[in-house]
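Scrolling down, you'll hit the structures one after another.
Each reported figure results from applying straightforward, stated rules to the coordinates on display, with no laboratory input. What you are looking at is a predicted structure, and each value in this text was computed from that prediction instead of being measured. Cβ atoms are built from the backbone, for glycine too; each structure is taken alone.
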Structure P
Amino acid sequence: MNQTRRGFMGKAFGAVAGIGAVGALYAMKRSWDPLPSVKAAGFTTIDLSSCSENKLVVEKWRGKPIFVLRKSAEMVSAQSDAQNARDIMVEGAHYMIAIGLCTHLGCIPAYREDKSDFKCACHGGEFDSSGINTVLPPEKPLLIPPFNVKGATVVLGEAGEVYNKMKESGLIA
């Protein structure tokens, strides 16, 4: 009788320990997986067909503001070659897409429609409509996030052909 009782207790303990081990492994796996909010923040799709000329649209990607500016024909005709090189062409329209953080100290510059430029109120830095720094202290242009053009949409967080060409030409650090 003692032997069967001891055998039962051993089997019961083994079963409880096994269930506990499976539960612990499941919990560890769940803690290693990225949160759904992190997965969702990896890519952002922007429909550019709804953008108006000279109106800034601010999206969010990985917790950062993304500036999307559709340029008017007048803006494009007044641009230099350096400004044209930073433009993203989507269905015949010129767009400026950049991370909306000043490259000096990370402030968010304001868009001035009347001047078609960006002004950082914190330290007086300015950027043109292509995101190129025109007034110091910012020493670099606004950063361009990885993007992929798919029809009338842009997918942020995915490096496409146009992005890779810009990177190869030295426009993107």
Structure Q
Amino acid sequence: MMQEEGLDGLDLLEATPGILRGLMHELTPEDAAWKPAPDRFSVAEVLAHLAQGEGQCYRTRIDRFLNEEMPEFEPDDAYIHLDEYREADAADSFDHFEEQRESNIAFLRTLPRSAGERRAMHTKDGEITLQQMLHEWAMHDLGHIRQIAEVVRARKHWRQAGKLGESYKLQP
């Protein structure tokens, strides 16, 4: 449900940790480390990415939106962290992500709707608003929720479904 007074997208951002917790409920550490293909992320790597991006990308950008006039943002540099992601523990990454997300949502809920009109210059995409970034953040979450759901489908349920699973087109 959209809040009239506050910023859009916060309910989805707040729900993400619970959705992820539900998807990961039955995963062992081995399941979380499993990669569906060499060029695809494991659940553990996705969680490390989410934890890194929460503080080093999104929170940093929020603070700059609010404290600077027309700050300039470079595109996300997630790929420079790939080695860190490969070494990450899924449970630790999730805990770190969840703590940061709770803090970020609590802060964002204190902002008036007008804060969403604060502007920045993205070096690739041009002028953006804080509200647009919140919508992009929600899309980012949904993409990784889908990604983790596909890995869980492939790792935990597809083979175990036997013939019933053969017609499914998985894309982990």
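List of remarks:
- When distance in nm of label points 7 Å out along Cα→Cβ at positions 30 and 150 is computed across structures P, Q, the figure 3.1 traces back to P.
- Entry that produces 22, 12, 10 once semi-axes √(5λ) of the Cα gyration tensor in Å, for residues 70-133 alone is calculated, selected from P, Q: P
- For -16000 (helix-only ellipticity at 222 nm (-39500 (n - 2.57) for each DSSP H run of 4 or more, over all residues; to 500), calculated) the corresponding structure among P, Q: Q
- Identity of the structure behind 2.1 (criterion: distance in nm of label points 7 Å out along Cα→Cβ at positions 86 and 110, calculated), options P, Q: P
- Label whose coordinates, when mean count of other Cβ atoms within 10 Å over residues 6-13 is calculated, return 10.0 (choices P, Q): P
- Between structures P, Q, the calculation of relative contact order in percent (Cα under 8 Å, 6 or more apart) yields its largest number for Q.
- For semi-axes √(5λ) of the Cα gyration tensor in Å computed as 32, 17, 15, the structure of P, Q it came from: Q
- Calculating FRET efficiency 1/(1 + (r/R0)^6) of positions 14 and 118 (r between Cβ atoms, R0 = 41 Å, to 0.05) for structures P, Q picks out Q as the one with the greatest value.
- Top of P, Q by FRET efficiency 1/(1 + (r/R0)^6) of positions 22 and 94 (r between Cβ atoms, R0 = 41 Å, to 0.05), largest first: Q
- Structure responsible for 17.9, with mean count of other Cβ atoms within 10 Å over residues 54-61 calculated and labels P, Q on offer: Q
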